[in-house]
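J.: Presented below are the structures under discussion, each in the form of structure tokens.
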Structure 1
Amino acid sequence: MITAIPTIETGRFRLRAPERRDFEGYAAMWADERVTRYISGKARTRGESWRHFLAMPGLWHFLGYGYWVFAERDSDRFVGGGGLSFFERGVPLLEGVPEAGWAIAPDWWGKGAASEIMAAALGWADAHLDAPEVRCIINPGHLASERVAAKLGFSRIGHHVMEPDPVNVYARPRGFTPPST
């Protein structure tokens with residue numbers, strides 16, 4: 001079991017434990033309807049964001065993996081959050097495997113941030129978890145997340161209706177290495 005949330009660094013970003021000072025950036029991101037358009041369809045209140053923010057360390061405590069805060073490596077400014085989870089969603093295709101998830105502040109969209117950050121998170125999963133694959137869900141039409149998932153090695157394996165919205169379920173085999181270009 002993980003006793004401390006690991007810190008991972010990439011060329012531009014740091015994946016680290018959430019700190020109280022991250023909450024304002026976190027709450028602002030989740031209050032932005034552009035961020036939530038394909039994730040619940042509605043902006044979160046500060047109270048909703050606070051409860052989700054507090055849950056991030058709990059994932060690590062109970063599962064041995066969880067969500068990180070994503071920060072700029074040089075300034076440590078909040079960029080987003082995500083990682084690996086299990087949320088008891090009632091989606092049969094998610095049972096028994098870690099679920100990847102990510103949300104990036106709009107200032108970082110289109111700059112390769114999600115792909116870089118989640119490649120590091122999945123590399124950590126490959127090295128530390130005894131799971132044959134990682135899965136994720138993406139709402140149909142969320143083309144940016146579908147592109148990120150494809151870069152990371154996820155392939156669509158099915159769909160499920162999470163009332164009221166359908167989601168597509170994707171899987172990535174352990175140890176996926178992207179083809180060289």
Structure 2
Amino acid sequence: MRDGPLLRAAKRVALWNFRVEVGLHRAWRRARGERPWPLGGGCQRSGGCCEAPTIAVGRLVWSMPRVRQLFLAWQKHVNGFELVREDGQGQALVFNCTHFDRATRSCDSFDSRPGMCRDYPQVLLWQPRPEFLPGCGYRALTPNAAGLRKALDRLDLTPEQREKLRKGLRLDED
């Protein structure tokens with residue numbers, strides 16, 4: 001299912017809006033002193049991020065039926081996301097992407113994919129402990145991993161303790 005010119009135009013406007021919002025939000029977080037994890041690795045084309053796109057929604061979308069209907073209509077008709085289930089605990093909606101070809105593990109509308117698809121995995125780098133999907137070639141790198149490894153080597157620890165700390169702090173993943 002390829003996007004037509006009208007749909008591509010609507011997606012371009014939505015993408016511009018997405019980029020502005022995300023850019024402002026991240027600039028605000030940086031101004032407050034927050035820093036994302038550095039990103040390592042590369043895309044392995046596992047398609048895990050496309051199989052069940054999940055969108056955490058705000059209180060307005062979650063609790064107001066009319067607003068939710070509009071949100072879901074946009075997701076279905078513009079992004080090609082069909083609602084599969086709701087995650088009440090995380091206040092998130094889980095979708096099936098109609099643009100994802102399971103056989104080739106690729107997107108049939110890659111050039112006009114939504115901002116949230118373009119932003120993976122960067123969106124995870126602002127979490128306290130980013131966890132990537134299985135098969136994803138990306139990983140969060142620990143800032144100053146080399147310095148932390150040297151500091152651990154100077155401590156009086158058993159090899160098991162040292163290994164547990166290195167693994168827990170992700171010091172061997174750069």
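J.: If P(r) over Cα pairs in 5 Å bins from 0, in percent, for residues 65-104 alone computes to 6, 22, 26, 24, 13, 6, 3, 1, which of 1, 2 did it come from?
T.: Of the structures listed, the value fits 2.
J.: So if we calculate mean count of other Cβ atoms within 10 Å over residues 25-32 for every structure here (1, 2), which label has the highest result?
T.: 1
J.: Upon calculation of helix-only ellipticity at 222 nm (-39500 (n - 2.57) for each DSSP H run of 4 or more, over all residues; to 500) from the atomic coordinates, which of the structures 1, 2 produces -12000?
T.: 2
J.: When Kirkwood radius over Cα pairs in Å is compared over structures 1, 2, which one is greatest?
T.: 2
J.: Let me ask something else about it. Determine which structure produced the value 0.15 for FRET efficiency 1/(1 + (r/R0)^6) of positions 81 and 161 (r between Cβ atoms, R0 = 35 Å, to 0.05), calculated from the coordinates; the candidates are 1, 2.
T.: The correct label is 2.
J.: Identify the structure, out of 1, 2, from whose coordinates distance in nm of label points 7 Å out along Cα→Cβ at positions 33 and 153 was calculated to give 3.9.
T.: 1
J.: Supply the structure label, taken from 1, 2, corresponding to relative contact order in percent (Cα under 8 Å, 6 or more apart) with the calculated value 18.
T.: Computing relative contact order in percent (Cα under 8 Å, 6 or more apart) on every structure in 1, 2 gives 18 only for 1.
Read the figures in this text as sums done on the coordinates, not as results from a lab. These numbers come from a predicted model, not from an experiment. Cβ atoms are built from the backbone, for glycine too; each structure is taken alone.
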